[in-house]
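Structures given as structure tokens follow.
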Structure I
Amino acid sequence: MKRGAIVLASLASLGVNYLADRLTKLLALRYLTEGERLSFLGDTVVITLASNAGAFLSMGAQWPPALKYALLLVFPLIACAYGVYYILVKETKLTRAVLLGAVIGGGFGNLIDRLLNDFHVVDFLNFGIGRLRTGVLNVADLSVTFGAIALIVYEYAEDKRKGALSR
């Protein structure tokens, strides 16, 4: 695969995921009020505005500031920056580059929120059936989660394919 195609596709993936997150957060802030609850598909999808001062399920919201800066801002920023370098310079597989772009785009979405909003991230989506529900999350969380799951599935399929070819 040509380097230019990999770079373009990975930047497009990163950009689309970041911009989708940014746009949906701005729309949530503009059109939702705290405590408002919109329900769709028999409560399968609930939209409700929330602010998260931590990471996954507010983990880390009560940590001392130095720990929060290190674990919720500095290390993820370094990881995202390295990820961009990796997909732009080293990655040779288009699919892997696109999936990494999705993960990194989502990561940047929440990092920018933390930088601009005193560590608070805008969340507004909740999914579930009955009492089995996710926490309140955002599009960046979906980008990271689905990108990572797709990457794991891709790597597993590649390993199986390579194993089948070596027999």
Structure II
Amino acid sequence: MFQDKGFTLIESLLTIFLIIFFTGLTLASYKSGGKQFALQRSANKLAQDIRRAEQKAISTAECQECGGIIPRGGYGIHLHQGDDFYLLYADTNPAEGNGIYDAGNDVIVETVSFEKDIYIEDVGPAYMSINFQAPEPLITISGGGNQAVMILAMKGTSQTITVKVNTAGLVEIKN
């Protein structure tokens, strides 16, 4: 007697189709999840650099990029709407530092780029500076107000994340 031992062609094709289908779903989820993580990492990096500028100002750190001086106006972060980077700067304005980034007078300590496809969607006005000055620490947000709100976004998606800083120095990240 002849016994069936094996699979039919239809059973084999159906199994292969299901494996490919579920693999495709997994990869699609992984890719979109990776983009969300990139946005989260960029927001965390921005918050970390805001804290770094604050720490440099409070500790009255010498600015190596400025020739070893301690900047009179402290340190800050400067952002432009639409850019995929921001600046960590030393406020070396001759007028004792004004708490705002001045391209002609202040020194760029570092230019920090976001991860691929991440950009600054909104910062209120077209640009914003958040400046920290010792010894209080005095926190100045350009444009006045008691809070800076920065919205980071992923190109080609509707995903955004908000980073907020107030004049007390509290940094918040909200999805």
Structure III
Amino acid sequence: MKPSPVINSSPLIALVAALPDFEMLAGIVERLIVPAEVVAELAAGGHKDDTAARVCAAAWCEVRPPMAAQFNPLLSTLGSGESAVIQTAMDHHIPLVVIDEVRGRRAARLAGLTVIGSLGLLVELHRAKLLDSVEDAILAMKRKGIHLAPHLVEQTLLAAREARP
């Protein structure tokens, strides 16, 4: 069975930039769970790209309603999208989240969640034979102004080579 992770805005933006077709993701996830707070962040940046529209149009993306305000010290230093992703995963017992930012990833792990990022999803797409070139996808991300740490790019390309000769 394919997973149904909760996803944050940064990975969505990165994946829309990287993939020739956003629908490719449906080949490796049953659905993407997107908190309303994440959609709001995407919509706020709508002048830069159409990620919010693509998410809302995809039948395999499930937009969850806004969360009730809660105080969780673990999430207090995070943005609203990251907080909503982690809280949604914890509240609904969803073990996997997609977060790129270091602080968000750390908080998710402290909450007992499994974390993958946009680069990890590229490797999974490659492993599933849905994406021919992880390197091309990374270059597309960079062309859209997405910053990627050089050591993470190296690790990702190595994982992609190991995933499929």
Next item on the list: Assuming 0.7 is distance in nm of label points 7 Å out along Cα→Cβ at positions 27 and 139 as calculated from a single structure, say which of I, II, III it is.
Entry: I
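Given that relative contact order in percent (Cα under 8 Å, 6 or more apart), derived from a single structure, equals 33, which label among I, II, III identifies that structure? Working shown, then result.
On the way: I: 33; II: 19; III: 27.
Value 33 for relative contact order in percent (Cα under 8 Å, 6 or more apart) corresponds to I out of I, II, III.
Which structure, out of I, II, III, was mean projected area of the Cα convex hull in nm² derived from, given a value of 14.7? Could you put the intermediate results ahead of the total?
Details: I: 12.3; II: 14.7; III: 9.3.
Considering all the candidates, the number was obtained from II.
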Check: Hey, helix-only ellipticity at 222 nm (-39500 (n - 2.57) for each DSSP H run of 4 or more, over all residues; to 500) derived from one of I, II, III reads -19500; which structure?
Finding: I
Margin query: When mean count of other Cβ atoms within 10 Å over residues 11-18 is compared over structures I, II, III, which one is greatest?
Written below: III
Check: Which of I, II, III yields 6, 22, 21, 19, 13, 14, 6 for P(r) over Cα pairs in 5 Å bins from 0, in percent, for residues 107-146 alone, as computed?
Finding: III
Next item on the list: Name the one structure among I, II, III that distance in nm of label points 7 Å out along Cα→Cβ at positions 99 and 155 of 3.6 was derived from.
Entry: II
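Just so you know, all these numbers are worked out from the coordinates, no wet-lab data involved. Values in this document were obtained by computation on a predicted structure and should not be read as measured data. Cβ atoms are built from the backbone, for glycine too; each structure is taken alone.
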